[in-house]
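Below you'll find a set of structures to go through.
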Structure 1
């Protein structure tokens with residue numbers, strides 16, 4: 001069976017409201033409170049956890065929440081090859097996949113961090129970062145690693161199979177898609193099991209079912225894979 005290897009990335013814009021918290025309710029409450037508060041605390045926040053725990057979803061959701069308020073944000077991840085200089089108009093700095101940063105990206109992250117917390121103009125900005133490891137275990141320059149662990153640190157837990165099943169069912173119902181128990185089990189057992197990839201798989205199936213004018217079944221999933 002051909003394996004779908006999909007990056008995290010929902011078909012719709014990730015939001016805090018669409019994040020299924022499960023065991024990560026405290027983290028979600030913290031981010032929701034910060035992103036909606038008119039007087040935001042500048043204390044930095046660091047999220048860490050395994051792939052599929054929701055780190056990138058939460059960073060994107062915070063970005064979207066701030067964008068809806070008309071605020072600009074500085075964003076950096078391991079794929080950013082030519083990051084801009086720190087911008088004093090940014091309301092926050094978001095840094096994803098810090099465990100993958102090269103030397104140049106680490107320097108940029110450190111400079112952004114310093115400028116965000118000790119700005120020459122305006123009040124301190126919030127820093128929200130995420131990585132696969134706790135701060136102490138990151139293979140980064142010492143000054144950056146120590147700053148990532150200075151404020152709030154949240155360890156994200158990957159959802160259980162029953163929780164992933166509930167989210168998949170909820171998203172399918174929201175789209176008006178019927179998924180039988182057999183199809184659900186097939187999706188959960190045969191494909192990448194992180195939540196972002198499952199949502200992307202559902203989006204692909206939704207489009208393919210519309211194109212072929214068929215309901216989603218296991219044979220339809222196999223047919224979609226063969227057409228890849």
Structure 2
């Protein structure tokens with residue numbers, strides 16, 4: 001299968017290299033543009049671009065204008081990068097049809113997680129991974145979970161958390177490790193986020209919620225009872 005192609009537009013070469021390295025590690029194909037004019041040329045000469053990561057402040061043509069030009073012809077997902085954190089700029093981005101708005105400086109891991117999420121929503125990631133254990137079936141491409149054949153409604157983070165547990169069943173997972181892998185940021189000592197999500201997830205899973213074991217003082221372990 002062909003790799004998903006991403007257009008990365010930023011006038012800072014170091015920023016492009018940093019973001020590209022993280023995207024390539026996730027098996028994306030990245031093409032680069034250092035200004036808005038080149039971005040437009042590349043976008044319209046490559047008909048299979050699945051997502052655009054677009055800096056706002058650039059020479060020749062800024063990110064807003066590039067976004068307008070693309071939106072005249074395409075609904076391709078667009079992530080805007082900006083040094084401005086004001087509400088007016090963010091609202092302008094959403095008015096132009098921007099899918100995500102990320103303020104610099106940012107974590108490359110967070111950016112890649114946003115890319116993954118947007119492409120999943122757009123059904124552009126077609127990894128047909130299905131996890132099945134203890135009456136639980138997780139279809140990662142369709143983002144659907146069934147328990148004993150019945151679908152259950154999970155939030156995006158609940159789905160990611162359950163997938164992570166099932167993929168690591170039988171392994172004791174610290175809260176730090178769960179945060180780093182499911183929330184994609186470093187651990188700052190507040191475990192309430194995880195504990196709240198686990199509580200909600202257990203309640204939605206019914207009797208299978210007991211598969212998520214609490215390891216006091218550490219974290220959790222997913223273990224199917226025999």
Distance in nm of label points 7 Å out along Cα→Cβ at positions 52 and 148 gets 2.2 when computed on, of labels 1, 2, structure 1
From the coordinates of one of 1, 2, helix-only ellipticity at 222 nm (-39500 (n - 2.57) for each DSSP H run of 4 or more, over all residues; to 500) came out at -14000; that one is structure 1
Value 11.2, calculated as mean count of other Cβ atoms within 10 Å over residues 36-43 from one of 1, 2, is from structure 1
FRET efficiency 1/(1 + (r/R0)^6) of positions 156 and 212 (r between Cβ atoms, R0 = 41 Å, to 0.05), calculated, reads 1.00; among 1, 2 the input was structure 2
Re relative contact order in percent (Cα under 8 Å, 6 or more apart): value 12 computed from one entry in 1, 2; matching entry is structure 2
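Each value in this text was obtained by applying a stated rule to the coordinates, not by laboratory testing. Keep in mind the model is a prediction, meaning the values are calculated, not measured. Cβ atoms are built from the backbone, for glycine too; each structure is taken alone.
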